[in-house]
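S.K.: The structures considered in this document are given below.
Values in this text are rule-based calculations from the coordinates and carry no lab data. Fair warning: this is a prediction, and the values are worked out from it, not measured in the lab. Cβ atoms are built from the backbone, for glycine too; each structure is taken alone.
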Structure I
Amino acid sequence: MNKVNKKVEKFLYQRNFKVEGVRKLVRNQIYLSLGGIVLTLPFFSSWWLEFSIGSLLGLFNFYFLAKLIQELVYIKRGAVAALLFQFYLRLFITGIVLFITIVYLKADIIALLGGLSIVLLNVILFGLILVGEKFKEA
């Protein structure tokens, strides 16, 4: 597992994820999303496609938001415009994918929300790990 972590960390570092905490968050999001997709197939095969779409959509949004936030810290001018532009672009793409998935594929909403909630699970777990590390130091 350590070898895989190093490869994923190197992959993310090459894509300008320079902050270690952000890299860990994105790495964990990749693991949780792909792990959720793999685990959903044998246990909830009827929900697999919808869950996978929701999970990959959450991963897509999380990845690009994390990347943008790291870059915005160093931008002196135009940061708000860049943030708004990318936000609305991601919102548009997410809306189109959700619309197609719900209307044309007749997707189950619960499965879609389950896939999207992987992002929340990642943030909660990361927060718990940080709190645990603070208690160890004290």
Structure II
Amino acid sequence: MNEAYTGGCACGAIRYEVPSEPISMNHCQCRDCQRKSGTGHGSYLSFKQRGDVKLKGDAEHWDIVGDSGNVKTRAFCPTCGSPVYMTFAAMPDLFTIHAGSLDDPSRFKPQKSMYGLSGHAWDRIDPALPKFDKMPPR
């Protein structure tokens, strides 16, 4: 059995445990992720079995419409403000965590970079990663 992915917010009020392996690990350079992160991109791990995720604590949520026209819900800690996870209306089983929220961030191994058209020259992402101008095809 694989070791669960664990993590949470900076103050510890929100904690998660995900027993499965991620289906994707990526950087996203869209303007929404830039604004949310306060830097040039966001880094994420996505899991296909939201029902397997163990969550403790109460997150605040806010919805935003992505470039696809679909609603994504961002969850953050109301105490410390840390972004912790995202869910997607169009893919209700998907559960996405912020790489920086992991207890062991070294487990994040990016596989691709998305929305490179929105990227900035000062935000250097590994050039060996596959880079997509927008959302890659499924």
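S.K.: Starting from the value -1500: which structure in I, II was helix-only ellipticity at 222 nm (-39500 (n - 2.57) for each DSSP H run of 4 or more, over all residues; to 500) calculated from? Could the numbers behind the result be given before it?
M.R.: Numbers: I: -27500; II: -1500.
Computing helix-only ellipticity at 222 nm (-39500 (n - 2.57) for each DSSP H run of 4 or more, over all residues; to 500) on every structure in I, II gives -1500 only for II.
S.K.: In addition: Comparing relative contact order in percent (Cα under 8 Å, 6 or more apart) across I, II, which is largest?
M.R.: Going through I, II one by one, relative contact order in percent (Cα under 8 Å, 6 or more apart) is largest in I.
S.K.: Which structure, out of I, II, was FRET efficiency 1/(1 + (r/R0)^6) of positions 62 and 118 (r between Cβ atoms, R0 = 25 Å, to 0.05) calculated from, if the result is 1.00?
M.R.: The value was obtained from structure I.
S.K.: Can you rank I, II by volume of the Cα convex hull per residue in Å³ and just name the one with the largest value?
M.R.: Details: I: 134; II: 114.
The structure with the largest value is I.
S.K.: Sticking with this one: Consider the structures I, II: one of them gives 24, 43, 21, 9, 2 for P(r) over Cα pairs in 10 Å bins from 0, in percent, for residues 46-93 alone as calculated from the coordinates. Say which.
M.R.: For P(r) over Cα pairs in 10 Å bins from 0, in percent, for residues 46-93 alone, the value 24, 43, 21, 9, 2 is produced by structure I.
S.K.: Turning to a different aspect of this structure: Work out which structure the value 0.80 belongs to, where FRET efficiency 1/(1 + (r/R0)^6) of positions 14 and 110 (r between Cβ atoms, R0 = 30 Å, to 0.05) was derived from one of I, II.
M.R.: Computed on structure II.
S.K.: Please state which of the structures I, II yields 2.6 when distance in nm of label points 7 Å out along Cα→Cβ at positions 86 and 102 is computed from it.
M.R.: Details: I: 2.6; II: 1.7.
Source structure for this number: I.
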